[in-house]
Structure 1
Amino acid sequence: MILHTIQDSPTQDAALSCCLRYSSLDDTLLLIGDGVNALLHPYWKKQLINRKLLLLEMDVSARGLTQLLNQYQQISSAEFVKQTMLHSKVISW
């Protein structure tokens, strides 16, 4: 099981697209930084429906998206560290 961190918005970078191409459904995707903006776009919401998805709470909050993205699991920085320990590998996109 791999933890994939995506830090850029899919409108700015191809990281999320590449990640989805090379990751497995057993992997976890963690949206951080501008990566949380992916869930504002219907196309990316649909692409992420069947994925294990986490959002970094402080990045969601910093962008004023807490209410808009409240249906997604949001984790703290401490939980982020815990996730890195639970997964066999971490790939940053």
Structure 2
Amino acid sequence: MAGDLELQSSLSGFQMDVYDQIAQGDKVVSRWRLGGVHTGTILGIPPSGLEVHLTGISIDRVEGLQSVEHWSEGNFGRFLDTISGKTS
């Protein structure tokens, strides 16, 4: 959760879009995209001023109305390369 909050607070104009969401039993799968302008430090990487986006798919196990387990796969490597200036 701390990493998610750091990411959100480090992107000005933060926006998250959920493109698809499927629920079955106690699992919810979401395909999403988030982004904004990199204006704060993320994982020790100083602000680049670039508009960046991260896409991924998450699976949550839900009890009641609360996520009790969370797994996520995304293009984190490319995202980190972009904010650190390793890609154009």
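Every read-out reported here was derived from the displayed coordinates using simple, explicitly stated rules and does not represent laboratory data. All values derive from a computational prediction rather than experimental measurement.
The table for this structure:
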read-out: Among 1, 2, structure where log10 I(q)/I(0) by the Debye sum over Cα atoms at q = 0.11 Å⁻¹ as derived comes to -0.26; value: 1
read-out: Among 1, 2, structure where relative contact order in percent (Cα under 8 Å, 6 or more apart) as derived comes to 38; value: 1
read-out: helix-only ellipticity at 222 nm (-39500 (n - 2.57) for each DSSP H run of 4 or more, over all residues; to 500) from the coordinates reads -8500; which among 1, 2; value: 1
